[in-house]
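Take a look at these structures.
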Structure 1
Amino acid sequence: MRLHPPRYAEPQRPHLKAAVHAHVAGATADAVPVPPDPARTQGFIMRGYNFAFTRYFALSVTDAAKARAFIESLVSGKQAWPSVTIASQWAPPKPNRCLNIGFTCPGLAKLGVPQAAIDQSFGPTSDHNSFYVGAAAQAKIVGDVGQSDPSNWRLSDRDFDVMLILWGATTDIIDEDTAMLKPLLDGFAAPSPDRIFDSQVLDNHKVWFGYRDGIAQPIVAGVPFIQDPDGDQELADPSAFMLGTALPGQPYAGTSVPVAPLGLNGCFGAFRILEQDVEGYDAQCKRLADADFCKLYGITDPDHAVEAVKALLCGRWTNGVSLSVFPIQGNTPPPTMLDNELNNFLYVLPNGEPAPHQNPDPTVNPDMGSGCPIGAHTRRGNMRGFPFADTPSVYHRIIRRAAAYQLPYPQVGNDPGERGLMGLFLSGCLRDQFEFVQRNWINNWIGPSGFSSVKDQSDPVMGEEPNGTETFDETIGLPRAKNKLKGMSSFVATRAGAYCFFPGIDGIAWIGAQK
């Protein structure tokens with residue numbers, strides 16, 4: 001396989017040597033806020049690579065000095081490959097592989113980062129204590145109960161130190177890079193099969209439940225890549241994903257920044273393996289598509305009735321078209337839309353009012369559930385300026401870098417094996433973004449959080465009840481009509497949860513320079 005690592009349109013800049021050798025006790029964030037810098041940011045934070053295959057290595061440090069030397073080599077600029085992929089524009093040809101690196105909190109300590117810097121950056125007085133205590137300690141907050149309890153996980157952030165990620169266009173490329181890297185990892189325990197995790201993009205970018213995925217991502221101010229229109233939603237401040245950065249007039253919540261240079265341009269990622277019971281979910285959708293449901297929506301085609309149920313649970317038809325754009329209309333299937341049109345909407349009904357792209361004011365005829373249910377999965381994840389939300393959704397956006405997985409892969413015989421979703425949910429503050437969305441919107445356990453009008457607690461696609469055993473309902477149509485899809489269960493189970501920190505290039509170099 002011909003090696004095509006990323007080549008950049010402008011020369012790669014060396015890391016900030018002065019910052020790398022700064023004394024931690026005196027290090028401050030005096031240089032921030034600054035505009036986001038693609039050359040100093042790990043590439044997958046600013047952009048999706050659009051590769052079909054990803055491999056995650058959960059590495060454990062055995063020799064800190066050798067591990068640091070390997071880490072420093074990834075950002076030194078002395079080698080084209082292997083090296084950390086940055087967010088700068090690519091020069092032709094497009095690469096066929098990329099690489100990124102992250103660290104657990106115990107991993108930072110094992111690599112020699114001073115405990116004082118760790119405590120100051122992530123301890124109880126910082127905004128990043130979730131990273132400090134770990135994903136398992138926060139399990140109940142994010143809904144990991146019942147079948148998703150950490151006792152059922154195969155990986156947490158207390159099991160490893162460094163996450164190395166390979167992205168590739170083919171499995172051959174991933175395997176080739178794995179063979180190339182293994183001799184370089186002599187500062188780590190040899191990665192065993194239970195510490196290597198693979199995901200792959202399915203046809204048409206669908207997940208195993210049948211939905212088109214990867215459509216809606218926040219548009220971040222200051223990111224230089226063209227992004228599809230999204231209904232003129234408010235831009236996310238760059239500091240929501242690249243710590244210490246900001247743009248004039250785009251203030252974020254002002255979360256604390258880890259000590260320099262460790263924190264600058266860094267981002268947190270919640271690594272998740274979510275097993276999906278496809279047969280169970282499909283059976284539930286068929287049960288819900290009963291005679292009463294068909295009568296309510298004027299449907300006579302039983303297959304389309306199941307599709308309509310799936311649309312109501314997700315908020316989108318399985319082809320990606322939002323119910324806000326095309327609500328259920330009898331047996332009429334949703335239209336096929338261009339990829340760059342699928343995300344261009346708000347939860348607003350036209351009814352003679354200007355179309356959202358002409359008047360983005362979400363208070364103009366807001367959709368109160370007659371088109372897209374208020375408690376549907378996609379609406380819970382991002383309410384798109386819904387005027388009755390408890391807090392602006394822009395403050396809690398997350399970036400998803402995830403794809404399907406299958407064990408074993410490739411499939412053996414007729415048994416599909418375990419299937420699900422694997423990847424990272426990125427945010428500048430786990431508490432205010434990933435955990436907030438999970439706690440307040442996906443699992444609405446703590447009282448009204450934008451869903452008080454329907455009183456639906458759990459997300460109908462991936463939510464869970466507080467004790468992990470009860471069933472739940474979804475309100476469909478206008479709340480006053482009191483129509484519901486009833487007696488639903490969760491068919492998604494968390495099988496791994498790990499909080500990782502993905503520093504900017506200077507932070508990686510600083511870690512590699514510790515003694």
Structure 2
Amino acid sequence: MGFDMGKTSLLSVFKDYAENTPDALFAADEGGSVTYGEAFGMVLRAAAFLNGLGIQRGDRVLVSCTQNRQFLLAAYACQLAGAVFVPLEHNMKQDRIARILSDTEAAAGIFPEGGEGTELLAAAGARVVLFNELFACEGEENGEEAAIFNGDASDFRGRLPEKEETAEILYTTGTTGASKGIEITHANNIALAENICFGTGMREGNVELVPLPLSHSHGLRTCYANLYRGGAVLITDGVSKVKMVYDLVANYRATALDLSPTAASVLLRLSRGKFADFSEQLDYIEIGTAALPEELKSQLIKQFPGQRLYNFYGSTESGRSCVLNFNSGDDRKFCIGFPSKNARFIITGDDGSEIDSSAEKTGLLACAGAMNMKGYWKQPALTEEVLRNGILYTKDEGYLDEDGRVYCLGRKDDVINYRGIKIAPEEIEEKALKFRGVEDCALIGLPDAASGQIPVLCYKARPGKVEEPAFSKYLAEVIEKEYLPKKLLFVEEIPRTSNGKLRRGALRELVRSGQA
């Protein structure tokens with residue numbers, strides 16, 4: 001079955017595959033696997049169970065991430081029941097659960113037994129559902145309660161969602177302020193899946209390893225894309241259990257890997273080159289969630305010279321909007337590739353008006369497309385700031401070239417303008433981290449009357465492990481003179497979010513106030 005552009009939701013795609021290819025692999029994890037027929041049957045029954053508890057169309061349902069196939073099925077069950085799926089990170093802190101619960105006014109929550117947050121929901125009058133309740137009949141055949149879908153469309157008794165209905169609310173980790181709920185429609189998810197499928201050249205029946213958190217947009221959307229192509233996902237909780245990951249990839253004949261830069265580094269290091277065994281088996285590897293260091297690019301190209309290696313650019317608000325095959329021989333400095341299938345980029349000035357851009361005349365990236373969010377949940381004023389007339393305006397500085405490639409220097413507030421020279425912090429940080437003893441670092445720009453801004457490198461190291469004269473000498477050897485940090489500053493800690501994203505603005509404030 002090829003692409004069907006007329007589908008209004010991923011659930012309608014799911015239903016079609018369950019009817020036409022019920023025995024095809026849908027998902028596998030350390031505990032086992034499930035086919036499309038089995039999976040859709042479980043989703044049907046779970047959706048009916050939720051409706052039976054009084055969950056109505058539009059109700060929000062919190063789902064604690066268990067990072068396995070049941071979490072993915074719970075997401076689809078919520079949506080088939082007409083509810084709005086709200087994923088929670090594994091072991092999310094109580095205060096954050098409380099904020100999301102209050103913000104969404106959730107009617108229910110799905111948690112593992114003993115999971116954090118169940119008492120909060122109960123106190124708020126929300127229904128608590130355990131995963132083992134929701135999927136109590138997994139693998140059993142018992143009349144109308146059978147977990148196996150037999151491929152007969154008449155078995156379907158629910159209503160598939162309309163494309164403009166809200167499918168989910170995804171909460172950000174809050175790198176630049178309070179966490180925001182990002183409202184995504186079913187039509188958005190179809191467009192996001194198409195961006196990934198067309199961007200990677202995903203073949204039908206793809207089998208992809210997904211070790212990234214399914215509570216975050218990147219990993220979740222990779223699962224959506226594989227469903228859209230009738231493929232399967234192999235779900236793991238990270239890549240540190242290398243043998244288990246290796247066995248899943250080998251046993252299920254994985255054809256793709258979805259990794260973050262950190263996961264790719266860990267996998268390459270711990271596997272000691274063993275994953276090169278799969279070089280003929282794999283079609284592609286995709287990387288996302290953070291900037292991809294040049295050294296890691298080189299390592300991946302060396303181990304997988306014949307594979308397509310993709311780096312995706314995007315956000316929770318506008319996912320997978322640009323893609324680069326960095327193993328194509330067309331990798332250029334600051335280039336993030338070409339717009340994805342449903343995306344169109346423009347460059348704007350600070351006032352939001354479109355400008356002609358170049359390497360010498362940069363502006364802010366803005367993107368139009370069907371994958372753009374519906375808006376920030378219950379925050380119309382904030383939505384209006386970034387999403388106008390279908391165009392999502394970012395704070396990323398960049399430009400377009402004559403062939404349509406998109407270039408991104410980084411967040412405008414993070415790119416340092418030193419005497420007219422634009423300095424991208426990630427490049428400097430990548431080189432600084434290679435100096436022995438440096439545990440973490442961040443380059444920030446501080447105001448300077450003569451130069452506009454001066455680049456200051458803040459670094460974390462164990463006491464006595466880094467001698468600044470030697471560090472300065474090393475940096476001078478590996479960084480061009482005009483890009484060199486003008487000051488080195490030892491700090492006790494580099495502020496980061498719970499999932500490791502750098503809070504550069506917070507660091508600037510600490511340095512300015514003398515608290516760093």
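Observations, loosely collected:
- Mean count of other Cβ atoms within 10 Å over residues 291-298 - highest-scoring structure of 1, 2: 2
- Structure with the greatest value (metric relative contact order in percent (Cα under 8 Å, 6 or more apart), set 1, 2): 1
- Origin of the derived value 3.7 (distance in nm of label points 7 Å out along Cα→Cβ at positions 123 and 235; candidates 1, 2): 1
- Of the structures 1, 2, the one that -5000 was derived from, the read-out being helix-only ellipticity at 222 nm (-39500 (n - 2.57) for each DSSP H run of 4 or more, over all residues; to 500): 1
- Among 1, 2, structure where Cα Rg over 2.2 N^0.38 Å, for residues 195-426 alone as derived comes to 1.13: 1
Each reported figure results from applying straightforward, stated rules to the coordinates on display, with no laboratory input. Just so it is clear, the model here is predicted, and its values are computed rather than measured. Cβ atoms are built from the backbone, for glycine too; each structure is taken alone.
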